[in-house]
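Visitor: Pasting the structures here.
Nothing in this text is a laboratory measurement; each read-out follows from the coordinates by a stated rule. Quick caveat, the model's predicted, so the values are computed rather than measured. Cβ atoms are built from the backbone, for glycine too; each structure is taken alone.
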Structure P
Amino acid sequence: MTVAMKTGGLAEAIEAVVLPVAHAYGLTVVDVDVRGGPRRQAVRVFIDKPGGVGIEDCHRLSREIGDLLDVEDLVTGPYDLEVSSPGLDRELRKERELAWAVGRRVHLWTREAVDGRREFVGRLVEVGETSLGLAGPEGSSRIPRALVTKTRLEVEPRGSA
């Protein structure tokens with residue numbers, strides 16, 4: 001295993017193996033996280049689908065990708081595989097997650113003030129190359145992506161759209 005694979009490439013390599021299987025089941029891979037050390041690692045795969053993920057979705061995908069990971073021999077040594085939903089208020093870290101979240105309520109933070117604020121809550125209306133567009137109670141905002149430190153889904157109040 002190369003140094004790149006040990007540091008950051010392992011999650012991407014696992015994701016490449018997991019994506020086709022998840023898509024075959026109508027699931028979206030939200031994130032893959034690998035933690036731990038040489039004694040034991042935890043491989044976490046977060047999935048979603050329209051209407052939400054159920055226990056059976058997680059169980060079925062876990063069985064199949066566990067076998068695939070063993071055959072591909074991507075993770076050296078013992079590991080625990082966890083497949084779950086990322087949660088209602090998950091952090092949006094990847095480009096595909098932001099694109100998926102267009103039209104949904106988000107909460108985001110910036111490293112510097114934009115229009116006098118460093119914290120924004122509103123509906124994500126645009127994901128541009130250099131900025132994110134938000135429509136919130138205080139009006140529309142265009143936030144430079146370079147200043148965004150964290151973006152999280154907001155739990156939608158019942159009955160809201």
Structure Q
Amino acid sequence: MPTLRWIRILLVVVILGLVISGVTAFPLEWELGIASSVLHASPVVDLVPSFVEWVDRVRDAVAFNGSTYPFIAYGTDWLAFAHLAIAVAFLGPLVDPVRNVWVIRWGMIMCAGVVPLTLIAGSIRGIPWGWMLIDMSFAVIAIFPLFFAERLTRRLTAVAAG
């Protein structure tokens with residue numbers, strides 16, 4: 001059934017995005033070191049120097065906390081775990097989207113919630129506007145496959161009801 005196949009493809013995209021986001025939250029210090037090196041060796045350093053400065057500042061803070069207060073990274077470990085746990089939640093709709101459509105809808109609500117949280121918490125924490133846009137973009141992007149998966153699931157439900 002093509003509709004079911006498309007629902008599963010869309011959900012796999014969301015699951016992979018969550019898994020990648022989760023797994024990459026563990027080695028932050030190492031990743032930030034690489035990102036800083038790459039940015040300094042690229043034209044970005046001249047085009048958007050404030051972005052490179054921000055990445056360097058974050059890299060330095062993560063390195064300082066890692067050496068002085070390593071337990072602070074424990075919060076990031078839980079963030080990573082949460083991404084992986086949310087990915088597992090989408091296995092239900094992957095197997096049976098009709099019965100688990102609520103997970104797809106919940107995912108859409110969570111994506112919508114990222115925007116105000118980013119704007120409020122990011123402003124309070126002094127996060128640059130551009131970085132907040134990057135953070136919001138993940139949810140803005142993820143809502144599309146969820147939206148289409150929900151619509152296709154609705155269609156599948158109607159066909160099954162006959």
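Visitor: Given structures P, Q, which gives the highest value for FRET efficiency 1/(1 + (r/R0)^6) of positions 57 and 105 (r between Cβ atoms, R0 = 30 Å, to 0.05)?
Guide: Across P, Q, FRET efficiency 1/(1 + (r/R0)^6) of positions 57 and 105 (r between Cβ atoms, R0 = 30 Å, to 0.05) peaks for P.
Visitor: Supply the structure label, taken from P, Q, corresponding to helix-only ellipticity at 222 nm (-39500 (n - 2.57) for each DSSP H run of 4 or more, over all residues; to 500) with the calculated value -29000.
Guide: Working through the options, I get structure Q.
Visitor: Let me ask you something else. Given a computed value of 34, 18, 15 for semi-axes √(5λ) of the Cα gyration tensor in Å, for residues 33-128 alone, which structure among P, Q does it belong to?
Guide: The value was obtained from structure Q.
Visitor: Which structure, out of P, Q, was mean count of other Cβ atoms within 10 Å over residues 49-56 derived from, given a value of 10.2?
Guide: Comparing all candidates, it corresponds to P.
Visitor: If you don't mind, there's one more thing I want to ask. Looking at relative contact order in percent (Cα under 8 Å, 6 or more apart), point out which structure of P, Q has the largest value.
Guide: The maximum falls on structure Q.
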